[in-house]
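Only the coordinates and a few stated rules stand behind these numbers; no lab work does. What you are looking at is a predicted structure, and each value in this text was computed from that prediction instead of being measured. Cβ atoms are built from the backbone, for glycine too; each structure is taken alone.
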Structure P
Amino acid sequence: MTWLTHPDAALIRTLTEILSASDGLEALFLGGSHGRGTADAYSDIDLVAVARPGDEKLLIEALRGGLSGGLEPVLWQVRFDGRLVNAITPQWRRIDLSLPAREHLLARASNTLLPLHDPDGLQTMLAPPKPPATPSAQRVSALTQEFLRVLGLLHVGMGRQEWVLLVKGTGLLRDMLVELMLEEVPEPEKGGILHLSRLLPLEDMAQLTALPYPGPDRAELLAAYTALAGAFLPRARSLHTALGLTWPEAFEAATRDLLRRELSLELP
């Protein structure tokens, strides 16, 4: 689906007209899933604008003032010192306007941005498409250390009977498993988390779906922590081997011994 056939095509044209009428605009692009050519009916509108030096605030004011006729935002946030605007219309159409400096925009890959207003031809100056991504050794190592740390804290939550916090802990461990899976995805521009099923292989999504999603119940929580460890640790160890990393044997052994001693829990 191109933006021209997207349900938000008329809104994108309106936004382009609003910003193009401002003297502060140098160039305007579609980014996000629209820019990558992967948008669907649920995609938001990611606008990437280059302002003339010092005119970022002028573009923000132009956008805010131009949203009328039923488009007045029900949410309007200006963040990161005026470099990002988040807006939601009454129809719950999501609009993001980012305002990178010109040099930062030119570092973006050419297959991630579509020009909407580009009189100076900045599109031709963008960086070439990025090569396939490879797992980050630093990220894999950090995820493994943190997974073992949160896993070991299970005995604290159990001892204090903090069932609600332990449910939250399973979410943390699951998120780390997802992050580990994403490290193996070769797509260099992974985008937001709201299209996870497009990025991960079917077998990874099936594994995530099959994991326990416990309530605040001791037995359910023990089963969930055990299953999450069984999914994460072998995969992390394989990645450590592939990346030439040293596996944290002592940390893993201490964590296993702790859970065995305190909870009679034998991890896979």
Structure Q
Amino acid sequence: MSDAIDLDAYLRRIGYRDAPTPDLTTLRALAAAHAAAIPFENLDPLRGVPVQLEPGALERKLLHEGRGGYCFEQNLLFAAALRAIGYTVHGLIARVLWNQPEDAVTAQTHMLLRVEANGESWLTDVGFGSMNLAGALRLEPDVVQPTGLEPFRLLEQGGEWRMQACVHGNWLTLYRFDLEPRGFIDYVVANHYVSTYPASNFVQHLIVARTVRDRRLTLRDREFTVRRPGAEPERRSLRDTAEIRRVLQQEFLLRVPDDAVLELKLAALPAA
């Protein structure tokens, strides 16, 4: 399936004004700009609207309708933009371990990317919500790599890799994965599961995130949190649907659908 994209529209959406070239500097700048401009959000699964992954649907929703999306939408769009610029990109799939025991057996429900730049392989991921990489990591194990926010590292054993971030001095695993490239159909199946399975977090909870240069913004149900490196998180509980909508628009830069079902879902969100 072709993943052709309107590259000019994408660059306008993320506010990238330089002429892009397929090198590491551009890759990191694009990832940071993407994370700041296109929020992670699950408004469609929450209100029972199918999540479509075809290129035209991604362009319409994320580029023209002022919306965001979750990992499959974010990273498929990013991969299409990178290929249009001239990068070689392979999609991978991961088992999420964030807030899980290290030995937990979880489904393959997260997408990330392997990108070739400057003669080396790099991992990038603009779709991991509250811990968005917003950059690129050299595909090299056991090396602490700085990012714009927390340091990250990769671990490898027997062909299995783990992505970790250092949060308040503790190394926490985001997910585990291998380097086998995946086809579009693998993401279609995983996307259907996480967007429709009754026990999925994306069906049960409002989950929104945005990563900018000096902070991470998250919203889970009614709890809005701002996290800055080296500081305690700033949390507050949102009172009603009007305040939730205001935070979605002002803090996450979302154009919120005017939808009766969404209004009911927001009103029913549990208190923090």
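Brief remarks on what is shown
- Answer label among P, Q for the case where helix-only ellipticity at 222 nm (-39500 (n - 2.57) for each DSSP H run of 4 or more, over all residues; to 500), calculated from the coordinates, equals -8500: Q
- Identity of the structure behind 13.6 (criterion: mean count of other Cβ atoms within 10 Å over residues 210-217, calculated), options P, Q: P
- When mean count of other Cβ atoms within 10 Å over residues 34-41 is computed across structures P, Q, the figure 17.2 traces back to P.
- Source structure (of P, Q) for FRET efficiency 1/(1 + (r/R0)^6) of positions 106 and 122 (r between Cβ atoms, R0 = 25 Å, to 0.05), computed value 0.50: Q
- Structures P, Q were shown, and relative contact order in percent (Cα under 8 Å, 6 or more apart) at 15 was computed from P.
- Source structure (of P, Q) for semi-axes √(5λ) of the Cα gyration tensor in Å, computed value 27, 22, 19: Q
- Comparison of P, Q - label where distance in nm of label points 7 Å out along Cα→Cβ at positions 82 and 114 is highest: P
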